[in-house]
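Asker: These notes open a run of structures that come right after.
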Structure P
Amino acid sequence: MSDRLKGKRAFVTAAAAGIGRASAIAFAREGAHVVATDVDEKGLATLAAEGIKEVARLDVRDTAAVEAVAKATGRVDILLNAAGFVHNGTVLDCSDADWDFSFDLNVKSMHRTIRAFLPMMLEGGGGAIVNIASAAGVFKAAPNRYVYSATKAAVAALTRAVAADFITRGIRCNAICPGTIETPSMLGRAAALGSGGREMFVSRQPMGRLGTAEEIAALALYLASDESAFTTGVAHIIDGGWTL
């Protein structure tokens, strides 16, 4: 541990599994006090063994709940928005309910958390916001990812807007755009495809493997730290060459 985040407070959504979990753990190992949140309370309970002492159940689709947890948490230096959902299908497979759910969880959740925590960040002199987007929709079209891609493009635009609005007030806002990452969510989608599902995902990766949540967390750690003090408003691609 090199204490890259020593003395900092971080708030992480979707921290019970996948990229959110790996990032919360990485932040804690580098000295941050992490407030880890998720709807999965059992998953959150396992974070104590990873050095994360403060967890809270949070549905990021609930505006009142987000505002309440922000008030209880107080000022943070780092906000990592990792909550998201991958809808499978084209425009013909996307109902109004599918569209609304995807945008509510993937985009409006970030609007809620940023709006709740940003005033306290500004009062404290600044902070780093890191939003998880995707290579799909931001850099490249992916089959059967119609509304998912639309939401992730919106996340990239939201990120740039926040960065531009508060660049002179100590706020940095960046997005991470992963390729296919081996997480419980991704493995669930692969299993739904039946035998060979995981191999199908691997076959479209130029490196011949999937990315790991820890690799994404390493980039999140950099963007959360003072090492990236001159970086804001950028969609950072980390996809193993998928978009080449």
Structure Q
Amino acid sequence: MSTSLISIIIPVYNRVDDFRAALHSILSQSHKDIEIIVVDDGSSEDVKKEVSDKEITYIRQENRGAPAARNRGLELAKGEYVVFWDADVIGNSDMLKKMKKQLDQSVGASFVYCNYYFGSKKMPAQSFDAEKLKENNYIHTTSLIHKKDVLRWDESIKRFQDWDLWLSMVGKEKKGVWIDEYLFKASAGGTMSGWLPKCAYKKPWKFLPGIRSRVEKYEEAKNIVKRKHNLK
């Protein structure tokens, strides 16, 4: 087995145009020792035709949500490293190369993460700090993880799934390392389409019509994760 093989797990639910762009960016990576595992989570659009002429493992399941799709892909992964690549993420061509190099050089680190663009908005991360992570998530799903350290996703969590994963890994004394570079772009209409600016969660903005219900759902979803991990 190759010691540099990266298993790329892509959960897909419709939005084939975004998936096609994400897949193109994966196939254009300068790090070529990869396996691609696509888990079609019950799409009504034809995802399979996008991978039929490529060396890609394709699995279709009934719609069960992204965490279940990621877990299914993880069961098939053969690499020493794994990345859960969201289907709306377009990576720079040297993204995986830089992530792997940083992770290999970081003794004691289990995963590596970076800054990214959400549409045209910059989304900076920060140096790894377990206590800060307990306050708010600053690590995107699309990060590179040592396969030996990765955990299964909690399929009962509907929002903040990535935050839950990183908190679970921190609970197992796993550490991350940050690359202070913008290595990918996530679609503004993708998995973060419910995103609101920080001011929307503060008074008086959080009580405005059209925002209040979204803020309440956000806060309740966040509280579910906080209760699970015994956070204040």
Structure R
Amino acid sequence: MSQPIPTFPTQHPDEPHAGNIAGRLNWLRAGVLGANDGIVSVAAIVVGVAGATSSLPAIATAGVAGLVGGAISMALGEYVSVSSQRDSQRALIIKERRELQESPEEELAELAGIYQAKGMSEATALRVATELTEHDPLRAHLEAELGITEEDVVSPWQAAGASALSFFIGAVLPLLAILLPPAGWRVPVTFVAVLIALALTGALGARIGGSSITRATIRVVIGGAVALAATFLIGTVLGTHLG
């Protein structure tokens, strides 16, 4: 009597393996970093202008200009970078598809060699390579040789939009913090609001990346405090001498 073939779970409970988990974490991390850039960039601008003048229209104009310009700059930079990455990924996929069509036996041997180099016996490596090739040859080679799949090809428009949005969300906080309080409280309120926001984004970024939350939070808060203090000092000095 033949023994039933056991079936093994594809994942542990609450541990999803399906989908591009690493890719989603990278997107989330990029969003946190974009928001962090928006916070620091616009906060530095408005605090610097506030050090030079108490004119609310001047502060608002500088802040809005920094928000819009920064969001566009982030989107443009991300679009160019991701477009280059997408073109490279597509070129690699086309090359691998052509090699599979022109020399399938050599590609099978190459795939088996990759698994053998990872510690499998020659027979096991060949069997794994053969079964994966029968199932989906292109996917098998892309994952083993290049560490990508066809689904990993990124969208530059999506990346640009996400980058601009995260920057915009981060930049709104210091803009509101400098505009809403009375004149004498603008800079102190902005300092406190920005440092709290940076502490939160630093902790979130560290949690996503699996690093020390305390160390990352201290780094980003100190960096933000230095940026704000420097721009406020420069604005005060220039406002005193040029006003």
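Asker: Tell me which of P, Q, R gives 12, 46, 36, 6 when you compute P(r) over Cα pairs in 10 Å bins from 0, in percent, for residues 59-178 alone.
Answerer: Q
Asker: On mean count of other Cβ atoms within 10 Å over residues 67-74, which of the structures labelled P, Q, R is highest? Spell out each step's value before the answer.
Answerer: Numbers: P: 15.2; Q: 21.9; R: 18.1.
Biggest value here belongs to Q.
Asker: Continuing with this model, one more query. Suppose you compute helix-only ellipticity at 222 nm (-39500 (n - 2.57) for each DSSP H run of 4 or more, over all residues; to 500) for every structure in P, Q, R: which one lands on -12500?
Answerer: P
Asker: Quick one: percent of Cα pairs over 16 Å apart, for residues 43-90 alone came out at 56 when computed from one of P, Q, R, so which one is it? Numbers along the way, then the final one.
Answerer: Numbers: P: 56; Q: 49; R: 53.
Answer by label: P.
Every read-out reported here was derived from the displayed coordinates using simple, explicitly stated rules and does not represent laboratory data. Note that this is a predicted model, so its numbers are computed, not measured. Cβ atoms are built from the backbone, for glycine too; each structure is taken alone.
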